[in-house]
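Engineer: Take a look at the structures listed below.
Each value in this text was obtained by applying a stated rule to the coordinates, not by laboratory testing. Only a predicted model underlies this, so the values are computations on that prediction, with no experimental measurement involved. Cβ atoms are built from the backbone, for glycine too; each structure is taken alone.
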Structure P
């Protein structure tokens, strides 16, 4: 049987969490969860943590209290991997954030799973890391778009546009008949983007354009590429898929350029605002399909039916 404990969603239901006056965090499992953790039929425990900066200590405390109560295997699932973008020292004096975060993870957990990690360097700094591909989710989005209509005419195909060299290496999407990529420039010191270039309109022998990437933070990359497409005379309907939707500047500018935005629920607490046109896809099914054996899936389903 597999037991799942969620952070931070499980606060007050699965564990208590509070801070001492000095700022130290304290985590305590509820009595019900303690009994479940110690149950002999529980063979594996998944701690699903959607964490932001500063919350790693609370997750470490949660793992510590679980490990003290059970001999079951414990797997830490981080649907979004913080610090994966900090995979190098961009300028003299920079910290290497991914390395530091990896050192912390290596101390608190043996088996770690994430979805669509931004950098291949993550496996270098985080031991026993499983990076789950988002391709099943991306394929489902392509299938939805291929099934839509434009002005009453069935859509034949969707062109996938990758925004830069990094994403070109990250994804290979064989289910799409066309796979193109754009280019951009980033100032390593300030992070400012410029120099967006998109393929010419005649390269898109399709009915839709789906821009695919792993993270949308403020949205400047996707706004810049959309504007480059428009400036080149490409007026095909545009859609956006990002695995991790942070949307730190909201959706207003994005929805001026995209008909619809697709993302997963990997990042805890999407930016508040207008959700019309935003499709949120649950990611845990894809993650579990990748890390559980068929026998584990069957056994867990059978245990659920007995309850």
Structure Q
């Protein structure tokens, strides 16, 4: 039963990592570029959800012993995703679009600059940590001495799975998804075939940012303390998950996120290894880069120099 508890906790955390990793892997797929500001978009998603919850009166409702309805929770989630989709599109248009033909190092430095701008901007607005309201019931579905399953992990896993399936449908069953795959395969050829590559790239940033916002809401439900720097550590771990699964591979990002979440919780459950919980992700990154640089589901593609 203890192993089952660890597995549930690991899959729950891994599903959150997977949602963020999908943003990294989609942007890399179409631009061959790592958007290091992606973790901070996740942070903005958490704060957007916090503000929406306040506006909808969730805090007062909870203080009076009430419970948010499913409609309120969905509205908070959709609002956060919409805000971050807009922010992601603006970041791409204002910061990255002018640098598409620039050396990759220039774009990388810009991404770090955007990340710092978002972090320090958020600190200027809200320097203190906030307690995210309890949107999902903590009532137990199964409660035994060695295993407890509440509605929180079940809801988080279900929402994350639904968003992953929706992304899979968008990428493989819609015209925009076909355009994304064409741009990822060969941007120049896609442009010659009449695809608006600029619009596709902007859409990719918006879609990845929306998934990061959803992860921000889900993680804030699971770990309710939020602050302007929560995206730093989680963003790096999600990047490791994307590399582990195979950067550029959507199924690989999901697999990498789940594996990282399970490994992290396995380490955290050991009294001897628990101090190394945050470092396990980077240990995995080193091993993957040495063993299989393209990741579990990635494939090596030689580049022309």
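Engineer: In terms of mean count of other Cβ atoms within 10 Å over residues 25-32, which of structures P, Q is highest?
Structural biologist: Q
Engineer: Let me ask something additional. Which structure, out of P, Q, was Cα extents along the principal axes in Å, for residues 73-184 alone derived from, given a value of 59, 43, 28?
Structural biologist: Working: P: 56, 41, 20; Q: 59, 43, 28.
Matching structure: Q.
Engineer: State the single structure among P, Q that was used to calculate distance in nm of label points 7 Å out along Cα→Cβ at positions 97 and 113, giving 2.6.
Structural biologist: Values: P: 2.6; Q: 1.8.
Going label by label, the one that fits is P.
Engineer: Between P, Q, which one scores greatest on mean count of other Cβ atoms within 10 Å over residues 41-48?
Structural biologist: Numbers: P: 18.1; Q: 27.2.
Going through P, Q one by one, mean count of other Cβ atoms within 10 Å over residues 41-48 peaks for structure Q.
Engineer: Right, next: Out of P, Q, choose the structure whose coordinates give mean count of other Cβ atoms within 10 Å over residues 65-72 equal to 12.5 when calculated. Could the numbers behind the result be given before it?
Structural biologist: Numbers: P: 15.8; Q: 12.5.
This figure was derived from Q.
Engineer: OK, next. Between structures P, Q, where is relative contact order in percent (Cα under 8 Å, 6 or more apart) highest? Provide the component values of the computation, followed by the final result.
Structural biologist: Numbers: P: 12; Q: 36.
Once relative contact order in percent (Cα under 8 Å, 6 or more apart) is tallied for P, Q, the winner is Q.
Engineer: P, Q: which one has helix-only ellipticity at 222 nm (-39500 (n - 2.57) for each DSSP H run of 4 or more, over all residues; to 500), as calculated, at -23500? Provide the component values of the computation, followed by the final result.
Structural biologist: Working: P: -8500; Q: -23500.
Answer for the origin of the read-out: Q.
Engineer: If Rg and Dmax of the Cα atoms in Å is computed to be 19.3, 64, which of P, Q is the source? Intermediate values should be presented prior to the final figure.
Structural biologist: Values: P: 21.3, 64; Q: 19.3, 64.
Only one of P, Q returns 19.3, 64 for Rg and Dmax of the Cα atoms in Å, namely Q.
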